[in-house]
Structure P
Amino acid sequence: MHLTRKIDGHVTVGPNAVLGFAREGYGHFSFNLRDTAETLSFPGFWRVIRNHWRSALSELRGSALRRRYLQECRKYCPELQLQDLLPYQAGIRAQAVMRDGTLAYDFLFADTPRTVHVLNAPSPAATAAMPIARMIVARALHEIPAAAAVAR
């Protein structure tokens with residue numbers, strides 16, 4: 001649950017985390033058959049669901065039912081009302097899942113001779129941090145050994 005009080009006193013609520021059915025699906029009902037099939041065919045997905053089904057169900061309920069989401073928000077900000085929960089454009093944050101079903105909670109990188117790929121960015125705000133930028137530049141300039149840079 002993310003609640004942020006703005007300088008004008010307003011509170012923004014969210015985002016919550018639900019499974020997306022399209023990698024680039026910013027609309028509320030976005031669906032891509034290929035993306036969904038790839039997710040459903042990945043063994044790690046089913047292991048995550050088996051281990052975290054209660055959390056997943058709770059997030060889905062909160063996403064589908066505004067009153068349920070309000071109930072959760074009020075644990076942290078009791079003055080919120082249903083009319084305070086206004087729709088907002090969805091965002092997408094990829095969460096790396098390993099084949100064994102564990103979630104990657106840190107940055108993952110994969111380097112090639114000419115590129116550096118950020119495979120997991122656990123905090124969208126951290127992607128703009130200068131220390132992260134310096135690390136990516138160091139990788140790109142091959143100042144970090146390639147063997148240490150490849151994500152497994």
Structure Q
Amino acid sequence: MSQRSNALATRLEEGAAALEKFARDLTDEQWQARLPKDGRKFGVLVHHVANMYPIEIQLAQTLAKGEPVVGVTWDDVHKLNAAHAKEKAEVTKQEALDFLRRNSADAAAAIRAFSDEELDRAAGLSLNDDTPLTCQFMLEDHAVRHSYHHLVAIRRALGR
């Protein structure tokens with residue numbers, strides 16, 4: 001395991017743990033509240049983070065091989081998120097937190113498996129106009145950042 005991959009995995013674990021800790025203390029009313037402008041329930045967002053980890057890791061693994069990520073657009077992401085929000089509208093806190101814990105552990109393990117050479121490999125990423133981006137960028141901008149991003153959004157919505 002490289003120091004870089006371990007550091008990335010640790011940051012993902014810390015973000016997921018912070019989201020889990022904060023979400024655990026949400027009231028039932030807050031769990032069902034919707035994020036302004038986004039429209040998704042707070043509980044759905046917690047589940048969403050866990051749901052996206054395997055996809056985000058798979059895209060990073062593609063870049064780690066030096067292969068481009070093709071055909072994945074932001075429209076696809078928005079459709080996936082909308083379908084997920086509808087499907088998981090009544091997700092329980094326990095279900096979402098268990099899913100977050102499980103998938104963040106799997107994502108961290110997958111990140112620790114990357115070598116420095118793989119982290120440095122770049123290929124076109126369709127989400128970013130086919131710009132050649134590194135595996136490490138994909139990890140940092142998506143899987144590692146994801147829990148922090150939604151945690152901040154939920155905190156802001158609650159005035160915390």
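General observations
- Highest-scoring label, criterion being relative contact order in percent (Cα under 8 Å, 6 or more apart), among P, Q: Q
- Mean count of other Cβ atoms within 10 Å over residues 53-60 derived as 20.0 - corresponding label from P, Q: Q
- Given 11, 39, 33, 15, 1 for P(r) over Cα pairs in 10 Å bins from 0, in percent, calculated: source structure among P, Q: Q
- Computed 16.2 for mean count of other Cβ atoms within 10 Å over residues 13-20 - originating structure among P, Q: P
- Which entry (P, Q) yields the derived value 10.5 for mean count of other Cβ atoms within 10 Å over residues 77-84: P
- Of the structures P, Q, the one that -10500 was derived from, the read-out being helix-only ellipticity at 222 nm (-39500 (n - 2.57) for each DSSP H run of 4 or more, over all residues; to 500): P
Throughout, read-outs are computed from the coordinates displayed, never taken from laboratory work. Because the structure is predicted, anything quoted here is derived from the model rather than measured. Cβ atoms are built from the backbone, for glycine too; each structure is taken alone.
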